[in-house]
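In what follows, structures are represented as structure tokens.
Derivation of every value follows stated rules applied to the coordinates shown; laboratory data play no part. Every value quoted in this text rests on a predicted model; they were computed, and no experiment measured them. Cβ atoms are built from the backbone, for glycine too; each structure is taken alone.
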Structure P
Amino acid sequence: MSTKTDVLIVGGGPGGYVAAIKLGQLGKRSVLVDRDKLGGECLNYGCIPSKALISAAGNAYKSKKAKEAGFDGGAAPKLDWEKVVAWKGQMIGGFVKNVGVLVKGNKSEFINGTVKFTGKNTALIAKPDGSEDVEFEHAIIATGSEPMGIPGFAVDGENVVGSKEALDLQKPPEALAVIGGGVIGLEIGTFFAKLGTKVTVIEFTDALLPVIERDMSSIVARGLTKLGVDVLLGSKAKSWAKKGKRLELSVETPEGEKKISCDKILLAVGRMPRSKGLGLEKLGVELDRRGHITVDSEMLSSVDNIYAIGDVVGQPYLAHKASREGILAAQSIAGRPLEPRGAVPWAVFTDPEISWVGQTEAEAKAAGIATVVGKFPFAASGRAQAVRETEGFCKVVAEKSGGRILGAGFVGANAADLIGEACLAVSMGATLEQVAQTIHPHPTLNEVFAEACEAALGHPIHILQIKREAPPVAA
């Protein structure tokens, strides 16, 4: 059997399926192939299910703290893990179905299978019921990434689990050891800690979330301590063994070897691009030393009709970055003018949450840019006080001359939802004055962004700022 199409898309995650939808809107037909379900890792095994469980755990945790606000309803609600998992499955199933409707409605055919390129304009699709040749004018590779491993800790799904397996456990473990203090490890560790699991995080570097500035990541570390999470920094997991019904993990710490008793070990040491097995070497598609496909600003690879998007082209490994790149690739294929990709925000769903967009204070300094920094604490926000979420702050980094906002972030309640306005400000080159003069509804959490800009200008309204820097001079 043979198929002809305008565009072959390999990978049905948030990069691939968005590209398929956009191509349909631009008059192009596509074939979308994924070895698993539509929605990819994000929808089925990552972003969405993890946030669902984080929400469920958060509700359970907040119910235990309700007495602080005057509620006394007797015993705290009892967790029914089976119902939580069933709800998660139903929600994801609905999303996958909806994505399928959108893809089909935009002139794209979804095929469950794997792809191997046989030529510049041809490929073989291996399906559960046979194989199919496909001929195309352009291709988009959106195969994503996969978990990295470390020697001695092969994921078996029973004792050592990856993020995918951790989100499908039959019940919360009594004790969980997390190898890796990055985004995935801390998010999963946080929601299990809220469910009563004893969590220990082992991080090789000297800080959690090592790519994040310390003044922000330290707030997250403090939040983990409040949840009873033990953190071992500068430490390395060496080996593990079965000890009766439990596991014993040997960890090399700065103070010497430490034994940790747990039920499960979560391996969360990072991800790597999924670029092998596609036949790219036959096409002459260039890869970097880590296996990422090299692309230009239009997401075009070294082969003039092969595009690549998402995790497979490099960091940051984020679903929304992949989606934006999918749109750019579709527009390029359709011959439409392209807008710049724009600033890419990121968020970590710990407690408190943390988010950032643009240059950090350290990055701006390293680039030789004279900056001014403004901070505003959530504790000074009326809304934060009203909802009893006063931990953290908003931080803004701007050019000292002219006040153009270079970067901004939040560590605190709803930080992931608040970053959108800051992303717009960075992308459009907004100034501190422009944000500060924008009326924000009161009382809301997003007022802290305007207040942080006021602080950077030297005249915050709701905090005393004794030490004043010279405010930015308008260009």
Structure Q
Amino acid sequence: MSAANGGAAGGAANPDILIRGARLAADLTARGQDPGAAAAVDLRISNGRIAERGPAGSLAPRTASDGGDERVVEADGLIALTGLVDLHTHLREPGFEQSETVLTGTRAAAAGGFTSVFAMANTLPVADTAGVVEQIQALGDAAGYATVRPIGAVTEDLAGERLSEIGAMAQSRAAVRVFSDDGRCVHDPLLMRRALEYVTTFDGVIAQHAQDPRLTEGAQMNEGALSSELGLKGWPAVAEESIIARDALLAEHVGARLHICHLSTAGSVEVVRWAKARGVRITAEVTPHHLLLTEELVRSYDPRYKVNPPLRRDEDVRALRRAVADGVIDIVATDHAPHPAESKECEWDAAAFGMVGLESALPIVALALVSEGHASWAEVERLLSQTPAEIGGLDGHPSALEEGQIADLVLFDPRGSSVFDLARLRGRSTNSPYLGMELPGRVRTTIRHGYLTVDEAVPVEAARAAAAARLLERER
């Protein structure tokens, strides 16, 4: 089993780990439920999988005299979730290593509790051929912090003129199943129809960046009274909503799977709701920043808040939260978009669009959804782990923290809060909108394929390297 389908990096070198006293997110099914209300459990991890599970205190640590020596992780008060999966990450390599590399990006992912990430295609060269997607997957294998699944471009060079080598990428070692021109919209309806038809042959999915380019040309922020007041060209909600409606009808017509990236408006929610009611095979994501931040932050002209799609009105934020609560929005995805300092420390008009978001995703979800009663911890596990894995075709991802499952998991401490500062950022870029904010909880431990990639909130280089070495050895 290759890394492309999420197989365990097993082998005798995998360390044994005993997690004691964790609460399982899957058991916290009620919104507003105190995590302490769930029964605590012990989990023993061996050879890259969960070997035993029992009530807290039922599993005794193994010592050298027992024929084994395992690491004990005390998890009293911590919530255990299956490893997080980000369906929308920009790792920038190859071509834009000044912003991020696969190694630094997956280190940031591990720090945020992610064990798998889907890497967007806007690299240089663009990920529009089998060779490039295989290169990106190989970089992920060598990094070892997270499983990296490349997303293939829909069109050659993201130019929106000719379809890329979709079939070749699907049949490659990377086994690509998600295709997107993210950062750009597939605007030509005939080309979009052909792409949707093509992916039906292998049950792939087109992930659309819903943004009519003519309606958003030169746009800098959400269109409305505030954009007029600030003298910035507005980005109308209809530019997003019209593309979603068009593509939902196209997907219905050909029977294809369509995924909508980063919903940002109340109107988009209603279009997706309408499409689902019609039986369209449509899924949708929302970013943590669109669940929390509003256009009012643009008053500062601080480019940290410049993002695509733009921060919207408070009414939109509230509609997005409700859409998560009622199931119209299927997943939370980060749209982690690193940029070097010079691209953000400049005038608003000249600044790049985008925010980093891997390290802050789970605390933001806890703040915007859990604490506000829009999601239980069991629902958070579905939003950030189970459903993105299903949409992306991530075979081998653990369906639950049960015996026999691959040991991909995260331990989150929901207690207390702390200031989100530069020390929390583990990637190459620092363009976070949350710097200086008080955020709840913290990722304490991340385990990928049985290796501790994050221990006491610190990435573990030795474990990362060991996991990568075992994977490369097994695939020779």
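Overview of results
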item	result
For 12.9 (mean count of other Cβ atoms within 10 Å over residues 152-159, calculated) the corresponding structure among P, Q	P
Given 4.4 for distance in nm of label points 7 Å out along Cα→Cβ at positions 160 and 456, calculated: source structure among P, Q	P
Winner on distance in nm of label points 7 Å out along Cα→Cβ at positions 48 and 184 once structures P, Q are ranked, highest first	Q
For 14 (relative contact order in percent (Cα under 8 Å, 6 or more apart), calculated) the corresponding structure among P, Q	P
Label whose coordinates, when log10 I(q)/I(0) by the Debye sum over Cα atoms at q = 0.13, 0.31 Å⁻¹, for residues 288-335 alone is calculated, return -0.26, -1.21 (choices P, Q)	P
Source structure (of P, Q) for mean count of other Cβ atoms within 10 Å over residues 128-135, computed value 12.6	P
Highest-scoring label, criterion being mean projected area of the Cα convex hull in nm², among P, Q	P
